[in-house]
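J.: Just below sit the structures, each encoded as structure tokens.
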Structure P
Amino acid sequence: MRYLVRGVVPADVGNKLDASGGPGKLLGYMMSRFKPECAYSNYERREIILVVDFETPAKQAEFMLLWSRWFGNYTEMTSVHPMSETPKVAEEAIGHVNRAPQWP
């Protein structure tokens, strides 16, 4: 399932990371391991914004474990779906809702 992932590196951790050569090694590993569909940086907050298709729950957990180990906090993960597929998904969901028991 795809997720919009937003992660902020705290200033104290970022400063230590900068002093040891910068984030290149960690970010490079993250990009090669999780292969985000898109990746952006927000330089106002040391924030990354990714869209990642975690093929399994274990891969999502791995991402969270790595991020929290490296940066000492947790990312925000919001499930997302391509808009091009929304009509089909909505049609299926509405069909199931319409067959469900009604309340008042």
Structure Q
Amino acid sequence: MLLLTETAAEVVKSVTSTPQTPEGGGLRIASSAPTPETPGELQLAAAAAPAENDQVIEAAGARVFLEPNAAEYLQDKVLDAKVDEQGNAQFSLAVQRPDMA
């Protein structure tokens, strides 16, 4: 399962705590590829609710919705984030270490 760092959880909460995103909304990650083995491009967007088959991850008050192919690809990953000087969120992925699971 995808893990979120504390920083990523804070950034996800800040991205999804806008008036356009209702309470219970989250960050949706979807894959452009037809299979999880080749994830293609991952798209991130604020979403009001998960899609029907999305996996929902909650961490430190942040909600992330994973489209099925994205969930498969991200199952052994850690999502981290930072905010640059212009206030833009930048997300990064790393492979989970065995002691993180």
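J.: Could you tell me which structure in P, Q was used to calculate relative contact order in percent (Cα under 8 Å, 6 or more apart) as 31?
T.: Value 31 for relative contact order in percent (Cα under 8 Å, 6 or more apart) corresponds to Q out of P, Q.
J.: Determine which structure produced the value -14500 for helix-only ellipticity at 222 nm (-39500 (n - 2.57) for each DSSP H run of 4 or more, over all residues; to 500), calculated from the coordinates; the candidates are P, Q.
T.: The value was obtained from structure P.
J.: Also: Could you tell me which structure in P, Q was used to calculate log10 I(q)/I(0) by the Debye sum over Cα atoms at q = 0.12, 0.21, 0.22 Å⁻¹ as -0.52, -1.11, -1.19?
T.: P
J.: Quick one: semi-axes √(5λ) of the Cα gyration tensor in Å, for residues 34-89 alone came out at 21, 15, 12 when computed from one of P, Q, so which one is it? Don't skip to the answer; put the middle values down first.
T.: Working: P: 23, 16, 9; Q: 21, 15, 12.
The read-out comes from structure Q.
Bear in mind that the values in this text are calculations on the coordinates, not laboratory data. The structure displayed is predicted, hence computed values, not measured ones.
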